[in-house]
Structure P
Amino acid sequence: MNDKVIIETRDLVKNYGKFVAVDKLNLSVTEGEVFGFLGPNGAGKTTTLLMLLGLTDPTSGTATICGYNSTKEPVKVKQLAGYLPEKVGFYDDLTAIENLDYIAALNGLTRKMASKKIDELLDIVGLSDKAEAKVGTFSHGMKQRLGIADVMIKDPKVAFFDEPTAGIDPEGIEQVLALIKNMAKRNVTVMLSSHQLHHVQKICTQVGILAKGRLVAQGSVDQLGREKIAGGKVRIEVQLAEPSSKLVKLIEKVEGVTGVERNGDILLISCENDLRRQIARAAADCDSLIVQMKMEEFGLDEIYMKYFSEPQP
């Protein structure tokens, strides 16, 4: 990943009459990110995606993809971006190959280029053995995987996914998430809108939380967890073979430590930053054996609920 901004909105607004669907949204996603776009129904997620794709015009403000204005240069944006909506649309009476061949033709690929590309993509998404099967016989999970092949056929710089794991069995979910994650490894910037927070946490490098059309938070899960749950602190959990009061006092004196809680053989240490090395040294000075030491991990579900349990401005 780098700092090149691929997806950006500036003071983006979308009104439907008196209803404000998106309210002065300022958002930026850098190249190679898998960005989780979260929020309750009606928060403005899908409306934002449609404006970014140039499929609906904003009331004011701008949306850009790779520097191209989605409203003024929609054709260029559509050449660079792929989109998998929540309800995938394929021709059920055509085979997987025929559906992809049609999409390839719409994107200007020659028949020779398309044939090679389709074979590669069906292999990547695990549908090579279903290449000649009619899509009407596919399960929902298989259609989602075919949808990812559909998105990838034009080698997009950006891919948008709207609820890609909804209604899929656990095995299918893992397959779809792995495919999306692998897209990012190919330097595709991914924006993923979903209510399945534990799925988002598995693959997203950054998340943004939308409420009533406004972006109320953006950052990594770890960063948002520290801000919203840990009061801006780093929390380190240390399990000891034989905890002692002497060690607790010594850790409390480490510069940057703001608090130590003891529960049996576990110490929960609040710090200004990552002080695991200094804590390990303090334990060694006290001849205390550390069984394990880890940074506290935050669950996206807990972070999300924390934002929506408090009144929004």
Structure Q
Amino acid sequence: MSGTRKHEKYDALIGRCEGLAPVRTAVVHPCDEMSLRATLEAAPMRLIQPIIVGPGERIRALAASLGIDLGRIDFVVTPHSHASAEKAVELVRSRQADALMKGSLHTDELMAAVTQPDVGLRTERRMSHIFVMDLPLYPKPLFITDAAVNIFPCLEDKADIARNAIDLARALGVPTPKVAILSAIETVTSRIPSTIDAAALCKMADRGQIEGGLLDGPLGFDNAINREAAAVKHIASDVAGDADILLVPDLEAGNMLAKSLTFFAGADAAGVVLGARVPIMLTSRADSMRARMASCAVAMLYANARLVPADVLGSDR
């Protein structure tokens, strides 16, 4: 299926980057073929201006074995992956980089450096991961959050998760993102805590605590993305059947949903972490090259949107 897949939604995202300045990106420890090739492919597309952070001799030897010309790419040499993560964070703090891109180190290792007290990249906003999925049978990009960072988010965490996803969707050209807050059922019951959280989040949006999007929930996955399923259950909503963002109950649900769509429905999944000082591209070893380029485009559009005055973006935040 992957050989015949079209990528219209990702192509559109990448097309939106034309004319924008590439984002100065610290590429953290790209010591395997896929992450190094992604770096070298994104650079001439002007999606990123890479700064490779990692063991210089090892990366140059890998490049030579693959017949890759590293050209004039900037290098910051570090002895090992832990040092690579810390140095990349330091580059952001010293304003030498405006984004991070994960290489072949473990996600936990990178995020440990990002979340260090005093010397990390935390802000007042809770950090969260957002998948931007290109599904063959869905008419627009579908955002799924959080499937990679927050394991069992509380209500306040979910509010920030929603805010991060809304901000990203708006940066990617969705004027008023529709946020479906998922659960197993569509009615509110104390027996399923995620339905209580969904109701509370909707009320928070009503009171202006979450701005920029339309929220509805609890909604089942089917009636969040399918109008007929919503109509069968008599759900009258601007969100039901037409969601841009799926806010999942917890990481386990989100991870299984995203992977099911990838492996059963032929979806591609680009991913980014928001809520830190800069966007963080978290790539997986299973990601296609196109998904990696889409992750770069997502981070680039978000980073550039943050440089535009709010009144130009039409932002409420």
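Of note:
- When relative contact order in percent (Cα under 8 Å, 6 or more apart) is calculated for each of the structures P, Q, the largest result comes from Q.
- Structure with the greatest value (metric mean projected area of the Cα convex hull in nm², set P, Q): P
- When mean count of other Cβ atoms within 10 Å over residues 77-84 is calculated for each of structures P, Q, structure P comes out greatest.
- Label whose coordinates, when semi-axes √(5λ) of the Cα gyration tensor in Å, for residues 69-148 alone is calculated, return 27, 19, 12 (choices P, Q): Q
- Test item: distance in nm of label points 7 Å out along Cα→Cβ at positions 101 and 125 calculated as 2.2, pick one of P, Q: Q
- Top of P, Q by mean count of other Cβ atoms within 10 Å over residues 53-60, largest first: Q
- Of the structures P, Q, the one that 17.9 was derived from, the read-out being mean count of other Cβ atoms within 10 Å over residues 213-220: P
- Structure responsible for 3.2, with distance in nm of label points 7 Å out along Cα→Cβ at positions 93 and 301 calculated and labels P, Q on offer: Q
Quick note: the coordinates plus some simple rules give every number you see, no bench work behind them. As the structure is a computational prediction, the values presented were derived from the model and not from experiment. Cβ atoms are built from the backbone, for glycine too; each structure is taken alone.
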